[in-house]
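> Read through the structures below before going on.
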Structure I
Amino acid sequence: MSKIPFRIAATDGAARTGALSFPRGDIRTPAFMPVGTAATVKAMTVEQVASTGADVVLGNVYHLMLRPGAERVASLGGLHHFMRWDRPILTDSGGFQVMSLSALRKLDKDGVTFQSHIDGSTHRLTPERSVEIQRLLGADVTMQFDECVRLPAPRDDVERAMRLSLAWAERSKAAFGSPEGRALFGIVQGGDLADLRRISAKSLVDIGFDGYAVGGLAVGEPQDVMLAMLDETVPELPADRPRYLMGVGTPDDILKSIARGIDMFDCVMPTRAGRHGQAFTRFGKVNLKNARFADDPRPLDEESDCPAARDYSRAYLHHLVKCGEILGMTLLSWANIAYYQQLTADARAAIAGGRFADFAAAASAGWTRGLD
């Protein structure tokens, strides 16, 4: 039995709303977790991130291992103190970099040897070391070390990675132990192959985790394939534990995944888009580079609670983007994270009210209608 309480307050079809409770606070679900890879959500202060309603942010083992170093972070009071974030933190185990930095690593059954993308120095990650780094950082949610493959991939490669990830899941759990107030999530792999997804999910449930993530999606496959894999995977996961879809995604991805029973999400998309002049709004995605905004005095969304979306004109945001000003990156990243948080907050309210399908349809219609 998990020591981390997860309460489901309401359901609407497969969609659920509730909360995962930690000593540092609750993560209200469905939840979107801003990505703070290197102990910062890019271009934003922690005060701005908190103002959007985010309950949790994500950090990354690989990047923090290289700079400034997990032991250094621990000596400085842990990641929460280091970055001045007093709410929960989830740390990615470094497994994604096994895929994304494949040219810089050598993989074996025991772990992965990395060549640093910064200075070429050599580093070793194993399930035990990944868990140790996450402990040193002070993560509230620790992720098992896994191997992710980019899709499409041959079945033999997908199955090998899935079975290796299961072996690493057992080692991650043994290394994690039973610390008070902290959770360990297992990660379902299996690519775009339904039978492998089911095997992975069932095996992880047999091992036993505080929560279950679905990894290895949004890595090159179409949305319909991702959703089909959720349809195969989610029924195999315990109803009384949180479900986390890693690295996803667009607002449409999020609502369609909530409808299938997913509780938690993370993605670099809102901040990356903001740094490149794009805004996510209830009217769809907006490119502020577009010359049509140069003389537009209206804000992105006059009804938004976020100052970046409500108080600055489209003309000013266009000007900042065209000039490459850092403030433009900050304001659009802030507006985007605020929109994602509003979307999941509205989803929680809609599920509680038994009207999630209507809410999702109305949101989709708004994106289609576009910004006037």
Structure II
Amino acid sequence: MTTTQAPHLSRRRFTALVAGASLLAAPALRAQPSNRIVLGQSAAFSGPAAQLGIQFHAGAKLFFDQLNTRGGINQASVEIVQLDDGYEPERCAENTRQLLADDVFALFGYIGTPTSVAALPLATKAQVPFFAPFTGALGLRQPFNRMAFHMRASYHDETALIVKQLTHLGLKKIAVFYQNDAYGKAGLDGVTAALQAQQLAPVAVATVERNSQDVAKAVATLTAAQPDAVVQISAYASCAAFIRAARKAGYGGTFYNVSFVGTQALADTLGKDGAGVVVSQVVPTPYSGSRPIAREFNAAIAEGGAKVQPNFSSMEGFMAAKLFAEGLRRAGPRPSRDALVGALESIRDFSLGGFNVGFGPSDHVASRFVELSMLTGDGRVRT
């Protein structure tokens, strides 16, 4: 396996980009060599968001490596070519062009909204499946795109549960700290919609630039509003910086994050300062054996020599690989991309180790599962 700032996009703009790409002419579909299926992944493997790409990739590779030792799928091995985009859209677009030129069978496990926004139109034009991006942005799901398959729930699903939890506790003064790009705007839209449903609105909003930890202005803006809670829509480095600075400024409220933050990376970064921080999750906990998928995941880690860290991000990569493999199995020997799309659409109410998922010809979102977790002061995560 080989390892090797874009302008702000509104939700309306990036939805238009994705929709428009579906109208472009596509090349003929090709089958992969019979003994090798190559997937392409552009993700952050360096920079402040690196743990998101590293952990997701580690989980996916763990599954595919062990699958390959057992004969692969229909006697074909599955491999991932990974390219580092540093969580920057322009680099991701260039990586994607390279992967498409190299004729990868599918694009898999892209990390983030702004990067996926840059890549999905390219995949759509080439008619190459775009599977399990690590993002919950609605603009990548609507309008429906036949090439895009999402395993995880949306940010609207996550923020709806967060707002429900906060208001149930009587906490209605809610502020939003969000990354100044398509990801942050998608999360802000989710929080705003959930609050509007209860005749509420954010008491204050503030931003941070992607891959930046310059949070001083945001801390001043939000703490001045004295919110009961701050919902954070950013990556772990900036969220950790905000939490520490806000607490130093005397803020005593609670912090809620969506799953993209990178839960274990956030816990590791904050240490004892993480106590009480809440993160919504879109896959089951890897720290409990209550579901078969968690037991399978941890058994695979042990079998592989305990080289993969069990956390929510690596668990999601493992599950995404397992779901993709099921689609490949159903697509038959020497599958074409079109056969893969049809095979994935045939997966209905499928148990992924006790975690039910499913697609359909007009529904490419496999799960809407969301639950809340909380960080402890010793770097652990409790659900």
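> Can you say which of I, II returns 19.0 when mean count of other Cβ atoms within 10 Å over residues 38-45 is computed?
I
> One of I, II was used to calculate FRET efficiency 1/(1 + (r/R0)^6) of positions 86 and 190 (r between Cβ atoms, R0 = 25 Å, to 0.05), giving 0.10; which? Present the calculation step by step, with values, prior to reporting the outcome.
Values: I: 0.10; II: 0.45.
Of the options listed, only I reproduces it.
> Additional query: Hey, distance in nm of label points 7 Å out along Cα→Cβ at positions 70 and 118 derived from one of I, II reads 1.5; which structure?
I
> On to the next question. Where is distance in nm of label points 7 Å out along Cα→Cβ at positions 78 and 358 largest, in which of I, II?
Values: I: 4.4; II: 2.1.
Once distance in nm of label points 7 Å out along Cα→Cβ at positions 78 and 358 is worked out for each structure, I has the highest.
> Here is a further query. Could you figure out which one of I, II the value 30.4 for mean count of other Cβ atoms within 10 Å over residues 110-117 was computed from?
II
> If we compute mean count of other Cβ atoms within 10 Å over residues 230-237 for structures I, II, which one ends up with the highest value?
Once mean count of other Cβ atoms within 10 Å over residues 230-237 is tallied for I, II, the winner is II.
Throughout, read-outs are computed from the coordinates displayed, never taken from laboratory work. Bear in mind that the values here come from a model prediction, so they are computed numbers and not experimental data. Cβ atoms are built from the backbone, for glycine too; each structure is taken alone.
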